[in-house]
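**Student:** Several structures are given next for inspection.
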Structure I
Amino acid sequence: MGLGPARQEALEMETAVVTGAGSGIGAAVAERFARGGAHVGVLDASEAGAQASAERLRAGGLSAEPLVCDVTDASAVEAAIGGLAERRGGVDAAVCAAGVASRHTIPQMDAAAWRRVIDVNLTGAFLSLKSVAAHASPAGASITIVSSVAAEHVAYLSGVHYASSKAGITGLVRHAAFELGRRNIRVNAVGPGPMSNRMGGGSVDAAQQQAAARNLPLQRVVEPADVAEVCWFLASPAARAVTGVYLPVDCGFLTSRGAAYQRYFEAHGEAF
């Protein structure tokens, strides 16, 4: 994933913050916003992850700084985002990409496992949104929360806690957009489908990607950069009338619901 030109398609944006920016979707989003000319607060629970991501952007001639905090800690979130806003004169855009998952069926899941995923994915998004809203630039801000197709389907690779946290984001986004609109703060969500990367870092095995792609109308899986581009659009003036929406970025997953795509054409007597 190359850095590309340092200032590309610049927005009227000076400062952005991205949570979960140490790897995966968050890192791709941080890069996209930095390439667009924003100074990016690269926020992650891992100090090493935040530092490495910010240093990689700076090495490419982009503007970034690491921010380290646990998004479930309200005072830490406020200190990190509030500090960035104080140094920069406000926050123009934010993408909340911090998230965790674990694999449990309902009988296997204890309260601690449930709380951990809900706390990071849903409460963490709320705390980040609340802090950004409190420190938004005078002209307003765009806030995008990374959800999942699990919000509208099931969480095959995780569990009920993950699906519940992502469905909760839909309600959070809708209500926050309603309350904050009068301050010109737009709030939206993106819902990635089957991804090429694993949560927390690393790539999905090529054979697994190919198997997943066969069941998707676009015959490919989602790359972190795909999600980053949509987040960039939602923060841009082109989306100035867009708020309170959930936008799937899923290569058609929700249209096929994971069904064997090739079999549809075979059943209709068409070569695939």
Structure II
Amino acid sequence: MSATLGGLLKDFRIKKGIQQIDIAFSLGWKETSRLSRIEQGKSAKPPRDLIENIAKAMQLTAIEKNQLLLAGNYLPTEQEIAYIKEKSKDFIDKWPYPANLLDFSWRSILENERMFNVHNVPPNLAKFIIENHSHVLDILFNPDLPSNKNMDYENKNLWKQFLKYLILQFRYEQSNRTQEKWYIDHIKNMMKNDLFKSLWIESQSMTMQDALVGKFAINNIPHPEDPNKLLNFYLFVVPVLEDPRFEITMLVPSDVETYRFYPKNDNK
């Protein structure tokens, strides 16, 4: 199906056998030109409430409406965040390894304690992340994060390499959102971080073929008890089917040492 808002809207309309004029009349319009411009991508980004009204007129399911909202890059509301957070909490809390819930802008909506612990996130920073839905880049580039402090040269380079690939993946996933206000504000703020700024510039010379393959990657995280060692994970990301604007990130140990870290540090 089409990835653009207008294309997906047209796909749903045709699939359901609905004429443009039927939607126009449902919305109180006299003709179809405005809807046609939206479907053809020739209009400015429609207000979210208009998309909600069109979805209602077409009798779209909640999942179909959320697919439209994702295609249109409409950030989840606080009410939507609370709903998906509650639906995902039990799974994320019970995952035996680090896991979190993100929205498509990479805001952290929910993290289990094992995710905070593996990054050795200080309690005050963890509280701030939870209360403010901090972006992943804000979290991992935070200069107070132990991963960004003292470690030996080799491991520090591995961590910086991971951060650079993370930036590349972010750029890849957000490539059609660079004109969104939230994106511009986010990158402007991140440019105040010297480490991010230097790696962002370095990432410009990399191609998108260097980005992570799909939603799978190797994640090397400085050991929370010894920053000169690494914990090694496979990283998986899966969409929340009910609302694909959200994704769950799960880490799984990729070696015996990392696997053995958890029995004595499990905070379930």
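Read the figures in this text as sums done on the coordinates, not as results from a lab. In this text, all values refer to a predicted model and were calculated from it rather than measured experimentally. Cβ atoms are built from the backbone, for glycine too; each structure is taken alone.
**Student:** Going by distance in nm of label points 7 Å out along Cα→Cβ at positions 42 and 242, which of structures I, II comes out largest?
**Tutor:** II
**Student:** Further question on the same structure: Any idea which of I, II comes out highest on FRET efficiency 1/(1 + (r/R0)^6) of positions 34 and 130 (r between Cβ atoms, R0 = 41 Å, to 0.05)?
**Tutor:** I
**Student:** Something else now. Can you spot which of I, II the value 30, 21, 18 was calculated from, given it is semi-axes √(5λ) of the Cα gyration tensor in Å?
**Tutor:** I
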